[in-house]
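Just below sit the structures, each encoded as structure tokens.
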Structure P
Amino acid sequence: MQTGDGYPAKANGLNPLFTVGHSILEFQNFAALLKDHAVHLVVDVRSVPQSARLPHFSQPAFEKLLSAEQIAYIFLGEELGGRPDDADAYRSDGRVDYGVRRKSYAFQAGLERLRSELERRSVAMMCAEEDPLECHRFLMIGPELIKLGIVPQHIRKGSRLETQEAAEDRLLAGTGFEAVAANTLFPDARTQALEDACRLQAEKFAFRAKPAAPDLR
């Protein structure tokens, strides 16, 4: 079975995966987004699960608030976070190298945990940014999910769902590959363009340690 965008509705027999950014929402509004889409588990992929501006999204309060709404919580920021505690994941200019991080044992272990949870229940992978194109959940984690046949949908403002294909098309258009997005006759060209587009977008939004990569070893 497929969705209207041509992607499988329940790839590999797994439950739905969503992504969501908490942005500046009040907790009850955020919880409503999750309930609108029958999310049973939030997987937090923030490297640091704290928010001074929005304390209801800080641990341990956040997990307790979710529990009161009958929504489970797991923290995978150490494995899947965009600010890894691993000097090898940083380039010489201090920016996180998403390609290198994806190959790490910790990242792959995080993906496996996420996949195992999808066997049991629907999941929303959460970070802070509302727009997935500005977040590592799309730019770093997303490509590996697609390789596994796990196609997320993105919960946006007002509980609107953006399909993965629509998000990819926005990315391609925004990085100069709009012609590829409109041409469905050459899927290999689209795949390559998406890799290039993600790389360009990561130059804008991937975390950068200042002034250079930290010595984390």
Structure Q
Amino acid sequence: MIDKLHYISQQPKNGTHLSAIRAALDAGCKWIQLRVKDQPKDIILQHAVEAIKLCDKYGARLIVNDHPEIALKAGAHGLHVGLQDMPIQQARQVVGTNLIIGGTANTFEHVQQRAAEGADYIGLGPYRFTTTKQKLSPILGIGGYRDIMHKMRLARIKTPVIAIGGITLADVPLIMQTGVYGVALSGAISYAADAGQVVTEIYDQLNQPSFNEA
């Protein structure tokens, strides 16, 4: 089961990816994506091994960004691949059939590609500008989500869509009205004055019956 709230790790100024993940878990997040950029693979593997220990302790799932071999070695629950990474079918050959695999999309054509590749979920974005991601794709905004979700319904593509990219707590109700399955956040949780309250409020929004029926 894909969780409706994905936390994307980022390294805070006075901490590490692991300290940020621990704080997100303490706040109530149940789906963590380890997203470490510009580091050697052995360092990313160390992060992943420690992150899976934390997630197991909290009953959460760990998704590793970009690196199928690391996801497999660390015992992660899944893998997320970007548009510039290997195709999902190729990643599936590395990690096997038991791991969840998600893929990034920015356009309806990308969504079609990810669905055809057999993605378990699609990370669609960015919603707005974000400094978390390098080589940012064109901004979708609420209109972009409405258009793509409408096209998905017409094409009968049912792969769960996770909205991502600069999303805040205040954005969640409007984004969910487009018919997406859930949202991914990073800074809105990491830099919140009360992360636990933010996570609780996000889950309350995500579980509104009207959104579940969209």
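Read-outs: derived from the displayed coordinates by stated rules, not from any lab. All figures in this text were calculated on a predicted structure; none of them were measured in a lab.
Below, the figures for the structure above:
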item	result
Structure from which 1.13 was derived, Cα Rg over 2.2 N^0.38 Å, for residues 68-115 alone, options P, Q	Q
With relative contact order in percent (Cα under 8 Å, 6 or more apart) derived as 29, matching label from P, Q	P
Structure from which -12500 was derived, helix-only ellipticity at 222 nm (-39500 (n - 2.57) for each DSSP H run of 4 or more, over all residues; to 500), options P, Q	Q
Of the structures P, Q, the one that 87 was derived from, the read-out being volume of the Cα convex hull per residue in Å³, for residues 148-195 alone	P
